[in-house]
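In what follows, structures are represented as structure tokens.
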Structure 1
């Protein structure tokens, strides 16, 4: 299946088949795809929580306005951002760069100084907003990967992040949830599966100069 056909196949799944489970290879591919997502400066101020435990997911359903995808999907992916982003995170990133690429300090230090200055000057709220933008990039990447693998998914903003954070004790991990992505297999009776995509004509969406 080519990429356009895969994207045409994809839709925001409203009803999952609760009896269907993704295998370990599929989940590992999604985890790898998340980790390979482009982020600003390569800092990766985001994390992915993967929940298979159905009982735990059931407790989260009320905090997602009773949307059953949370519990009926094979797995629930939660995209999170760091609550606090610090100079230490920049230091750790450049330590990783040096270990992997063996880049000389004279090349790394100017960029490192720039990022330290940038992080130091921005407020906590500004850094969190920037991190949220990175989470949306990761979500888009995961949606495309799901489509190419014939994994059904449903991107969700409609939930109560503070309640999810409380149930999952994300404060202890310096994280806050920002986006949800249930993944699995569509139910045969999901009425949305057979509906035609509604999109504006491409000439109204793309400007060529």
Structure 2
């Protein structure tokens, strides 16, 4: 069966935590189009709006109208192989986890690419703003990653991960300067940061 799939990532830029890749696979495009009417890119939504869309996606999955998967690829893999490699790993995990057939139509955001065996793939600049199935994938990725960072904040209470989700805010950089880095930090990203500005 040929599916329509949307793929996006969240957490490419943070100094700490995993990168998340989200994929949404649609069975019934007519119902999906009704579901996502008015959807926006995850960056244009509040946290509560994203949670609402995620709940709608979860309900649609329960009804068998779509399926989705989010793959979290660790900071250790990012440090060892780079962020681009980590995102490719996440894309592959999602496609395998969703049993996406190679004849499916895949839409990807930005500069993302699916493995070459997926012949019908289209990468769209700012696709998360233009293509609803990519928008929903970006929301799923963002919600799952944010929830993960909130949970990890309890393990590292001095860093405020529940607030900035690992991004390089002033608050976060000050905490790194004061307390040092943790196992959650992307060491390669911290090196780039210290080369540019003092933390």
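Every read-out reported here was derived from the displayed coordinates using simple, explicitly stated rules and does not represent laboratory data. From a predicted model like this one, the values you see are computed outputs, not experimental measurements. Cβ atoms are built from the backbone, for glycine too; each structure is taken alone.
Using distance in nm of label points 7 Å out along Cα→Cβ at positions 128 and 152, single out the structure from 1, 2 with the greatest value.
Answer by largest value of distance in nm of label points 7 Å out along Cα→Cβ at positions 128 and 152: 1.
The value 19.0 for mean count of other Cβ atoms within 10 Å over residues 72-79 was derived from one model only; which of 1, 2 is it? Show your work: numbers first, answer last.
On the way: 1: 23.8; 2: 19.0.
The read-out comes from structure 2.
To test your reading of the models, identify which of 1, 2 gives 2.7 for distance in nm of label points 7 Å out along Cα→Cβ at positions 24 and 88 when calculated.
2
Once mean projected area of the Cα convex hull in nm², for residues 40-103 alone is calculated for every structure in 1, 2, which label goes with the largest value? Please list the in-between numbers first.
On the way: 1: 6.3; 2: 5.9.
Once mean projected area of the Cα convex hull in nm², for residues 40-103 alone is worked out for each structure, 1 has the highest.
Tell me which structure, out of 1, 2, gives 32 once relative contact order in percent (Cα under 8 Å, 6 or more apart) is calculated. Spell out each step's value before the answer.
Numbers: 1: 36; 2: 32.
Answer by label: 2.
Supply the structure label, taken from 1, 2, corresponding to FRET efficiency 1/(1 + (r/R0)^6) of positions 8 and 176 (r between Cβ atoms, R0 = 30 Å, to 0.05) with the calculated value 0.60.
Computed on structure 2.
Say we calculate Rg/Rh (Cα atoms, Kirkwood Rh) for every structure; which of 1, 2 gives the highest result?
When Rg/Rh (Cα atoms, Kirkwood Rh) is calculated for 1, 2, structure 1 comes out on top.
4.2 is what came out when distance in nm of label points 7 Å out along Cα→Cβ at positions 64 and 120 was calculated for one structure; which of 1, 2 is it?
1
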